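Pasting the structures here.
Nothing in this text is a laboratory measurement; each read-out follows from the coordinates by a stated rule. These numbers were taken from a predicted model, which means no experiment stands behind them. Cβ atoms are built from the backbone, for glycine too; each structure is taken alone.
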Structure P
Amino acid sequence: MLAPIVLFVYNRPDHTQKVLDALKNNPEAKDSELFVYCDGAKENATDSEKEKIEETRQVIREILGFKRVSLIESQINKGLANSIIEGVTEIVNKYGRIIVLEDDIATSSGFLKYMNDALEIYASTKKVMHISGYVFPFQDTNKKYVFFSKPTSCWGWGTWKESWSFFEKNVDYQIEQIEKRNLWEKFTVNNTFPSYRDQLFQNKSGQISTWAIFWYASVFLKNGLSLHPSISLTNNIGLDGSGEHCGDFKLEDNPYYNIELADTIFVKKKYYFSSIKENKLLEKFYTEKIFNGKYLSTRDKLYLFRKKYLF
């Protein structure tokens with residue numbers, strides 16, 4: 001049985017249409033159930049904003065090309081984090097496995113086969129808790145394979161009921177555990193991706209309200225792993241200032257964007273969990289492409305973080 005696809009949308013009809021059009025190009029789409037969670041308008045929403053929400057819902061009502069489409073419309077604004085947590089929990093508990101997309105994640109034609117193959121092959125491997133369809137464009141290669149890494153990715157992903165049962169949105173506990181076990185260096189991928197730590201503390205202080213960092217922290221604290229493709233099968237087409245928690249990049253300047261996606265990735269069972277080469281290349285990519293190689297020492301970064309966020 002193919003895993004159900006869950007799509008979360010809000011007020012971007014054009015992005016939503018592009019995501020659905022790309023997803024329909026997957027041969028497995030016609031045999032897949034699609035659940036679409038539509039968040040409601042904010043209390044102070046303008047008429048124009050409400051129109052965009054309705055336009056987005058109309059896109060879903062008219063969609064064809066799937067085995068079945070279920071539209072779940074919220075009358076209130078839950079926010080993206082709450083919508084995703086509630087929706088994923090509801091569907092994965094019912095079906096046992098899940099494929100998750102948001103309204104700005106466009107997929108290649110091989111995305112659903114890769115996701116379903118991986119969810120089937122690793123269903124009984126408890127250490128593997130997350131399947132990622134996205135990977136940073138971290139290496140110049142045409143080789144198509146899978147590898148393991150600690151961090152999760154929320155740009156097209158999947159998991160199982162048992163793995164998701166460990167999800168916890170408990171920032172105080174997670175920060176406490178990482179500090180108590182002296183794991184900040186590993187959590188930030190050998191200090192090359194400090195944003196992972198930033199996001200926890202920014203959620204703690206109320207600067208942001210997100211969900212994906214808590215999923216990564218939950219997997220990390222269970223010593224779980226994420227399966228990644230060597231070449232991405234998804235792109236984030238929403239890094240244009242149109243959504244929440246999104247930057248506004250020109251395509252040529254966007255370090256997250258994969259110019260070409262893999263048409264398919266063959267998944268086979270790997271009986272070892274070490275992917276040293278790929279993780280070293282990712283660390284190099286984080287340093288050079290995302291954070292421009294400008295780092296403080298570990299001690300200085302921790303000091304500034306404590307000073308800024310702990311209270």
Structure Q
Amino acid sequence: MEYNLTINHELDVPIYQQLVDTIRTAIKKGNLKSGQQLPTVQEMTQNLAVARGTVKRAYDELERAGLLEKVQGRGTFVSYRAENSGSRKEQAMAAIDKMLNSLEEMGFSNTEINIFLNLKLRERSEEEAHVKIAVVECNPETLSQISEQLRHTPGVDLYSYMLENIKEYPYQLGEDFDLIVTTSSHADYLENVLPVKKKLARMALRPSPRCLSHIIKLRSGTKVGIMSYSPRFGDLLYEACMTYAEDVEVSRPVVISDGENHVNYLKGKDAILVPKHYNKYFGAEAADALKKFKGEVIECYYEMDEGSLIYLEAKIKRLTENKTL
């Protein structure tokens with residue numbers, strides 16, 4: 001590496017953030033050149049005497065920012081282009097001349113070319129106006145389900161974070177986010193760590209209508225089991241059963257990572273509640289046990305209630321309009 005990388009353990013700034021800032025500065029100053037390879041995570045860990053996870057987190061953050069690029073089987077490289085302003089202008093003018101020559105060879109007039117350019121610039125402006133949103137939740141099932149619901153909102157760039165990771169590295173919720181979405185139960189904590197509190201948006205969750213319909217229709221005497229990836233999501237499904245199902249026998253949830261014998265757990269059950277897309281959470285043993293299960297498998301998920309969704313859509317619309325002004 002062509003520059004000295006130092007970490008100050010006395011600073012009240014996480015080591016990974018110091019590493020991110022140092023490498024970002026080196027790239028922008030040109031000390032790290034475009035295409036230059038960085039040390040491996042293991043090498044950086046040994047050089048700085050820090051945890052492997054710290055270096056990996058810093059590299060991941062820089063990759064998300066577009067400053068680094070990981071090439072499978074080769075390593076991590078600088079992807080940022082840091083030319084001086086004069087050369088950038090010359091390159092831009094040369095690129096425009098090349099584009100204009102190509103369009104003229106295709107038979108387009110200057111008026112037509114101008115129309116095309118304006119259309120393309122307008123498209124780019126709309127892309128830049130995307131609202132950057134972070135969703136924070138304490139369990140992966142609900143986090144995935146909320147993110148899936150919001151991902152269909154036009155004009156949104158979405159990032160998902162587990163609450164435990166934010167507690168360890170709150171700097172992930174940087175000032176570049178336009179909106180931080182979370183449930184009321186986590187809002188007070190996030191309010192204390194956010195640089196701008198007004199970016200926080202609270203939401204209320206409810207079982208999806210399809211999930212709720214299945215639970216309500218469970219017959220009296222039905223023996224119900226619950227399998228989840230996280231304890232919290234299992235508790236949510238248990239609470240839903242106890243609230244909406246009448247005269248059913250609900251077993252305490254089992255978390256698939258607890259080493260429970262899933263075949264034994266399913267014995268005697270008439271219905272089993274699992275997260276939506278449970279195959280991506282459950283291992284082969286649990287998935288196979290469910291496949292052979294003779295009772296009803298009910299895939300459940302939570303979503304934002306109508307009021308929260310309307311509130312968020314209005315907020316996103318205002319943020320988008322402000323970006324395009």
- request: Using relative contact order in percent (Cα under 8 Å, 6 or more apart) as the calculated read-out, with 21 as its value, let me know the right label among P, Q.
  value: P
query: distance in nm of label points 7 Å out along Cα→Cβ at positions 12 and 36 computed as 1.5: which structure among P, Q?
result: P
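Out of P, Q, choose the structure whose coordinates give Kirkwood radius over Cα pairs in Å equal to 23.9 when calculated.
Label of the originating structure: Q.
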query: When Cα extents along the principal axes in Å, for residues 180-235 alone is calculated, the result is 35, 27, 21; to which of the structures P, Q does this value belong?
result: P
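Please state which of the structures P, Q yields -11000 when helix-only ellipticity at 222 nm (-39500 (n - 2.57) for each DSSP H run of 4 or more, over all residues; to 500) is computed from it.
P
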